[in-house]
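Read-outs: derived from the displayed coordinates by stated rules, not from any lab. All values derive from a computational prediction rather than experimental measurement. Cβ atoms are built from the backbone, for glycine too; each structure is taken alone.
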Structure I
Amino acid sequence: MVQILIVGGSDAGISAALRIRELSPEATVTVMLADDYPNFSICGLPFYLSGEVPDWRKLAHRTKDDIQQAGIRLLPNHQATQIDPNQQQVLAIDATGTEIYLPYDKLILGTGAVSQRPPIHGLDLPGVYLLRWVGDSFQMQHHLKENAPRSAIIIGSGYIGLEMADALTLRGLQVTLVGRSPTVLKTVHASFGEHIAEVLQQHGVTVKTGTSVERIEWAGAQLKVSGTQVSGTQVSGTQGFAAVGDLVLVAAGAVPATELAQTAGVTLGHQGAIQVNPRMETTVPNIYAAGDCVTTWHRLLQTDTYLPLGTTAHKQGRVAGENAIGGDRTFAGTLGTQVVKVFESAIARTGLREAEAKAAGFNPITVEFETWDHKVYYPDAHPIRIRVTGDAHTRQLLGAQIMGHYQGEVAKRIDIFATALFHSMTVDQLNDLDLSYTPPLSSPWDPVQMAAQAWTKQSVA
């Protein structure tokens, strides 16, 4: 009977375990996790902290009972510390502090990522928080309930920073969002980032872009964040920055958790993530890895990158689980498809931005198009902006970005572009897709197709 040991009980680990049980009921599957919260939606933490999801238990994709009833053995509160690939065993410390050895025939690493800790003095002060795991959210929730803060400073203007600016504003806090990039959400075009900043400001959020935070320190009963403004249209030279708040959230991104993998001698790749092949195999026999700890094959660039996403982790975990019991599945690659909701707005992207496409050797043309998300004569139509990037020579679709009202099907429309990219379609071929239509939801030509037509018209002009 084959023994599969999985380290990590989040998206990749549980996805792998469930796939193994589907295909090989006789296999022994053990999932070891460092905390007590298997298969929780980490992406849902901002909505728990905002109060929109009052019960944190609702964030579980599956309960412990669900997982165990599927025939999966859970070892919560076990910290794996070392892998011996020769003896095929993992050394771990259990909840009592006792060292134990767990044997395996196949090992799957789903250790995820950890919060980036930027070089800021004062990161460990009380009232300063990171947000990555369920336990992090409990600490922050306790502060919000017990101390009733009135203001918060968020360091980082990416996805988590934006969602938490929304969340803490809904909780009634005055929020200051500080980011190093010239615009918020640097993964989309600057014009989109500028619009998102306007949305934040309309909801009372103070936005400081192009600012490098250097220190966090106490200023009486509050925390003072200080640094230097390093970029922006209003900057001539460097200027000082300072703000005070009752709590500070550091949302500066994530780095792959690879310490355990390195004890087995696995090779690391892009941005220090675990190097895997399309079968999710590491460079050490019988050890697989998946999720936010591994390199990710980019389907358009045809190279490895590092793109930690929950959707990707689920797919990679499923591939790793299938192959660990003798399958022959490969991970098809990522396009970096993402969406975020900020107050009433939704912003999404897939594929390459123009600068990324140019750096990859394409000859990109980008066209921006604005229309309504459904027929304007039907109530509550909202503007929707779409940026389409395609290759001038081959006409191949290379990427898209969409911004509109969160009820305007932004997420599903970016999925149309993602599907087209997955199948290497040209921009023109988007017009051939048989898409649904009813006036309350779309138009006879969907906005995706209208944007494709605008690109075609401008690219041949």
Structure II
Amino acid sequence: MGMTLSGIMNIGVSGAKAHQSAIAVASHNISNTNTPGYSRQRAELVTLPVLQTMNGQFGTGVQATTVTRSDSVFVDAALRAEAGAQARYDTSSSGLQDLDAVLTSSGGVPIGNALTDFFNSAQAMTTNPESLAVRQTFIDSGKKLANLFNTASQQLDLLHTGRDATISQDATTINSTLTQIADLNKQITTSEPNSGAANDLRDKRDALVLQLGSSMDLNVSEATNGSITITANGEALVSGFNVSPVQTASTGVPPQMEIQSGNGVSLTTMNGSLRGMKDTYDAEAALRSQLDTIAAGVISNVNAIHAAPGAAFDLNGNQGVAFFTGTDAASIAVNAVVAADPNKVAAASTAAPGSNGAILKLAQLQDQKVLPGGAGVSTLNDSLTNLASGVGSQAKNALDLKSVHDLALTTWQQRQQSINGVNMDEELSNMMTLQHAYQAAARVMSAVDMMMDTIINKMGA
């Protein structure tokens, strides 16, 4: 005996139900076309078990068995790695440009210009060493120079404080992300045994892992139950439902804020925004050290002339005193004694009136190679110029690398989109195909219904 009418009706019903499910999935895809992190889904249709009869095997219809997600573990990992590299140079580029701005303005080096003005005012005094107006100009140029050193140091302090605050905020964000991933692990492992792949939950988890990967290099592994384990620098951050929160710590000399695991292991890896932050910290420390060295060089070399025993005298014939006080960029200042009285400028090399030997020697200091440490490899001006150009070069290199990784990141994003992105034209075409199939199944049921009506109501007429 072959297939019965009720069996044929069931085939039509199965077709309608299966294609209804497929239409629902296609509708879900279309609705999430612009949803960040969404992966295209597909209803998998398979034939139902055949009916074995004396006349052969008859198909019994179709069913939607599961909904699969378009995804590539390899592409996801590559995208995550490139996101980390891009974040490193994006962060360091921004930080280095801030450091460059501390030294440069409108293409120039304000501290260097002020140092040149200082030496020029000393040169001007050599022709009129007894003029109080010229002496006051010299003092004012020294104040301006000291103020610019002070300002640069203060700006570095502000940038450092801001960087510390950013690290603290990053730690809070990372901990929130880890908690969300662990919660999604729980939801996925709970729901999948009963209702199949939790595609939307997996999309959310993947998006969070990608976000986390922009901070540091990650190792991600998935267990058979669907939960994932995330490690960085060998430290487990998420394991199943468990989270190991990160923490901040101040390390090194000068101190730098960093994010560590609960075991105190640094989570600054080869790439990621945390590495970009460390690159900036290191550049700032080097800049501060060199700026302090130059400021100290200005202080020691000017004072060595202005307060030279028996070789520097003020307008009243008194032994000269230190022109600058302080030891570094933060503390350099014109000596209050000199700042209050232009007569205290030690321009003379002898106690005789009109002598200009000391101020002439000070003016000539501009061309002398006194740095580092008086060894004689660079002038004070050249040291400032080289310092500014060095920071500018670092900033440019970081910006160039950022551009390279911007392009690479875009390439991987496009690759991922080609795999799991929703193509509206494709979905609409698929929707029309599914709709026709649904209508055809309905026609089958309608035809069987008419056949049944004929048998039941009309065969006895």
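Just a few scattered comments:
- Origin of the derived value 7.8 (distance in nm of label points 7 Å out along Cα→Cβ at positions 63 and 295; candidates I, II): II
- Source structure (of I, II) for distance in nm of label points 7 Å out along Cα→Cβ at positions 303 and 343, computed value 2.5: II
- Structure responsible for 19.1, with mean count of other Cβ atoms within 10 Å over residues 215-222 calculated and labels I, II on offer: II
- Label whose coordinates, when FRET efficiency 1/(1 + (r/R0)^6) of positions 127 and 311 (r between Cβ atoms, R0 = 25 Å, to 0.05) is calculated, return 0.80 (choices I, II): II
- Value 13, calculated as relative contact order in percent (Cα under 8 Å, 6 or more apart), assigned to which of I, II: I
- Origin of the derived value -7500 (helix-only ellipticity at 222 nm (-39500 (n - 2.57) for each DSSP H run of 4 or more, over all residues; to 500); candidates I, II): I
- If log10 I(q)/I(0) by the Debye sum over Cα atoms at q = 0.12, 0.13 Å⁻¹ is computed and equals -1.15, -1.29, the structure in I, II: I
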